Structures are given as C-alpha cells and as structure tokens.
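Chemist: In the part that follows, the structures are each spelled out as structure tokens.
What follows draws every value from the coordinates through simple rules; no lab data is involved. The shown structure was predicted, so the numbers you read here are calculated from the model rather than taken from an experiment. Cβ atoms are built from the backbone, for glycine too; each structure is taken alone.
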Structure I
Amino acid sequence: MTARIRVALVDDQALFRAGIRMLVGSQPDLEFAGEAGNGQDAVALATAARPDVILMDIRMPVKDGIQATAEIIAAAEAGGSTPPRILVLTTFDLDEAAARAIRAGASGFVLKDADPEFLLAAIRTVHAGTAVIAASATRDLLQQFRAREPVAEPAAFAQLTVRERDIFRLAARGLSNAEIATGAFLSEATVKTHISRILAKLALRDRVQLVVFAFEHRLTD
C-alpha cells in the first residue's frame with residue numbers, strides 16, 4: 001500500500017485550519033500531520049512532525065510564512081534530509097510576498113479561496129515534484145513585474161548558451177517539457193537535461209522560481 005501524503009497546515013485563522021483539517025482528513029491518500037498558528041511554531045512543527053507538504057499562509061503574527069519557509073528548508077538541508085514541499089496560501093490582494101516565498105523555496109502558491117478539489121490536486125502535484133501557481137495569482141504577480149522600470153540583464157543569464165536561452169524563455173511561458181521538445185525539435189530527455197542545467201546555472205530551485213526570475217528580470221514577454 002502506498003504511504004499517505006502527510007500534510008501540515010500553518011495559518012493564524014482557527015476556523016480556516018479546521019476546514020482544511022477536515023478536507024485533508026477526508027482523503028484516503030492524505031494524512032493530516034499537524035497545524036500551527038504562526039511561522040515560529042511552523043518551524044518547530046516541521047521538525048517534529050516531518051510532513052511531506054506544508055500549506056503555509058504568508059501573513060501571520062510572530063514570524064511570517066516567508067521567513068518560516070526559508071528556515072524550514074534551510075534546517076532540513078542542513079540536517080541532510082529532504083525538505084517538505086511548501087505550498088503558500090495567498091489572497092486576491094496579491095503583492096510581491098508570493099514571489100519572495102518562491103525565492104525562499106516554496107513549491108508554488110494557491111489562492112485561499114480556491115476550490116477544494118484544486119487545493120487537493122495542488123497538494124498531490126507538489127508532492128510529486130511539480131510546482132503549482134494559481135493562474136489568477138500569476139496574472140496579478142506578473143502585472144506587478146511589468147509595471148517596474150526596466151532592469152539590467154543578470155550576469156548569471158549570460159552563462160546560458162543560445163539553446164539554453166531559447167529553452168529558458170519557453171519554460172518561462174509555462175510550456176511543459178513535451179511542448180518544448182515539439183517546438184524545438186528535441187527529445188524530452190534532452191529538454192529535461194537543458195532545464196536542469198539552466199536551473200543550476202541560475203541557482204534556481206525549480207520551474208516556478210524560473211518563471212519568477214524571468215519576469216522579475218524582464219527576460220520574457
């Protein structure tokens with residue numbers, strides 16, 4: 001029997017926590033691993049419960065979700081263990097906090113009022129190793145980046161080959177490996193290798209960070 005995905009929740013609203021606890025507990029492949037009401041308690045929870053996925057609110061007392069995310073991932077890596085996947089919970093009045101959470105190591109973000117089915121799918125998706133960004137949140141986020149003054153091309157981007165730059169821009173548009181392979185006349189294995197090299201050269205954790213990096217530095221339309 002496949003082990004259930006252990007899910008923890010960090011949010012300062014008790015009623016919201018109760019709802020998510022019931023939702024997660026209703027799923028045969030998920031297990032509720034604990035909850036916390038602020039970022040400081042979240043760090044302790046991650047160490048004690050060792051969840052696979054953490055649903056993390058951004059704005060909380062004592063310590064916010066961004067700092068908690070960074071500390072949880074740093075502690076796991078320092079101890080030689082695999083960090084939990086962290087899925088940030090945001091609201092419609094999105095600011096750059098979501099982008100900062102991604103840079104801190106979160107695997108994606110979803111809106112707090114998302115449909116239960118979408119949230120459950122997002123949990124399973126990030127646990128499988130794929131990043132998730134809520135579509136409407138992405139639009140708000142990218143509009144903020146576009147409103148900024150032009151920025152200089154980052155030095156690290158110059159390390160990419162011409163082919164890697166092409167694949168970077170396709171990945172930044174949200175294309176899958178299969179779609180990139182078809183458009184660039186490459187095998188999926190080759191695309192996957194290029195993506196891995198791009199992430200390494202730019203010191204990015206995953207494709208979500210790649211998307212944020214691309215729009216933050218105006219490297220894609």
Structure II
Amino acid sequence: MIISIANTKGGVGKTTLAVQIAIARALAGRDVWLIDGDRQGTAAAAIAARAEAQKLPGIACAQYADGAQLRAQVQQQAHKWEDIIIDVGGRDSTALRASLILADTLLVPFAPRSYDVWALDDMANLVDEARSVRDGLRSLAVMNQADPGANSSDNADAEAALADLPQFTYLPTPIRRRKAFSNAGGAGLSVVESLPRDQKAIAEINILVDSIFNVE
C-alpha cells in the first residue's frame with residue numbers, strides 16, 4: 001500500500017506520524033520504504049539517526065522534494081516494497097500533488113486549533129482535484145496533537161468541523177500530545193522501542209496503524 005501523509009498546514013505532526021507508521025510496519029515484518037518529500041528532510045534525518053544507532057529493523061528512506069522526481073521514482077520502484085510511506089511538507093507543493101496521484105490512501109493529520117481546521121479546506125480541494133484525474137483515492141483524517149483531556153471542547157469542536165468536509169473519513173483514533181512521540185521520533189524510534197515505554201502512546205499508534213491498514 002502507498003500512503004501519503006500530507007497537509008498544506010505545517011506543524012501538525014506529519015513527519016512524526018510518518019516515522020511512527022513506517023517503523024510500526026517494519027516491526028510487523030513488512031518491507032517498508034519511507035519517502036521524505038519535504039526539503040527540510042526531517043524524516044530522512046530521523047531515519048539517519050536510527051541507522052547510526054544500528055537499530056533494527058532498518059528503514060529504507062529516500063528524499064525527493066521535487067514532484068516529478070518523486071513520481072518517477074515511486075513508479076519505477078513501487079514493486080520492490082510492500083508499503084510505501086510518503087511524508088510531504090506543509091504547503092501546496094509539487095511533491096504533495098504527486099503523492100496524491102500515487103497514493104492508495106491519504107492520511108491528513110490535523111490539530112484541534114482553528115487555523116489547522118480551516119486549512120483542511122485546502123486539502124479537501126486537492127483531494128477533489130486528485131479524484132478528478134484518478135479513481136480510488138481513500139482519504140482519511142486523524143486528529144494529531146489532540147488535547148489530553150477526554151472532554152476537551154477543542155477536540156470536540158475540531159471533530160465537528162470535519163463533518164462538513166465529505167472528502168475525508170474521520171478516524172476516531174486521536175493521537176494526543178505526548179513527549180513520548182517527539183522523544184522517540186527525534187531518535188528515529190517507534191514509541192514501541194523507546195524507553196521508558198509510554199503505554200498510552202503505544203496504544204494510540206497501534207490503533208491508528210490498524211485503522212489505516214486493516215481494510216476489508
């Protein structure tokens with residue numbers, strides 16, 4: 001499966017989720033290719049840190065910030081991998097648009113803040129454009145960096161606002177603000193591998209991964 005993790009809004013945790021999802025799939029025995037489609041190269045840096053620490057399983061990673069190059073490389077090499085995770089930067093870029101044409105599934109992380117929710121309109125338009133030239137794009141949205149409280153009004157308001165955007169299927173599997181994610185991601189680790197273990201963070205990632213990949 002090819003997964004694009006994208007949002008035109010920066011700062012919503014796309015790279016954190018891309019790294020966590022890629023490692024989770026590798027730990028499950030899948031052949032995984034993580035593509036960093038952002039010129040900043042944060043995902044590539046995290047995987048380089050993992051390789052330097054000689055942490056297994058190793059994660060194959062390449063950086064293609066140019067849309068034409070990304071599209072060509074994926075089309076040439078997709079047959080080698082069971083899962084391809086594409087992390088694209090927080091803006092409307094050629095890499096983001098190319099990923100929407102290539103992907104089986106789009107995952108759009110969004111934070112429960114007004115500006116982040118408003119930015120989903122831009123992504124909804126891009127989904128419409130992609131679907132006008134290709135069939136079968138599955139578009140999912142997940143609340144990332146959610147408020148820790150179970151009864152957060154900001155979380156509830158953001159979820160309600162998403163209901164007005166039929167382009168997305170909302171995954172009721174929020175990823176909450178936890179230091180475990182930033183600490184693990186910076187070292188190129190899954191929260192499953194990082195110590196001390198945060199069982200709540202582990203459970204959230206496992207549920208998200210199951211929601212994305214266990215499709216009947």
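Chemist: I have 19, 15, 5 for semi-axes √(5λ) of the Cα gyration tensor in Å, for residues 2-49 alone, calculated from one of the structures I, II. Which structure is it?
Modeler: Comparing all candidates, it corresponds to I.
Chemist: Can you tell which of I, II yields 0.50 when FRET efficiency 1/(1 + (r/R0)^6) of positions 34 and 170 (r between Cβ atoms, R0 = 25 Å, to 0.05) is derived from it?
Modeler: This figure was derived from II.
Chemist: Quick check for you: by volume of the Cα convex hull per residue in Å³, which of I, II is greatest?
Modeler: Structure I comes out on top.
Chemist: Given structures I, II, which gives the highest value for relative contact order in percent (Cα under 8 Å, 6 or more apart)?
Modeler: The structure with the largest value is II.
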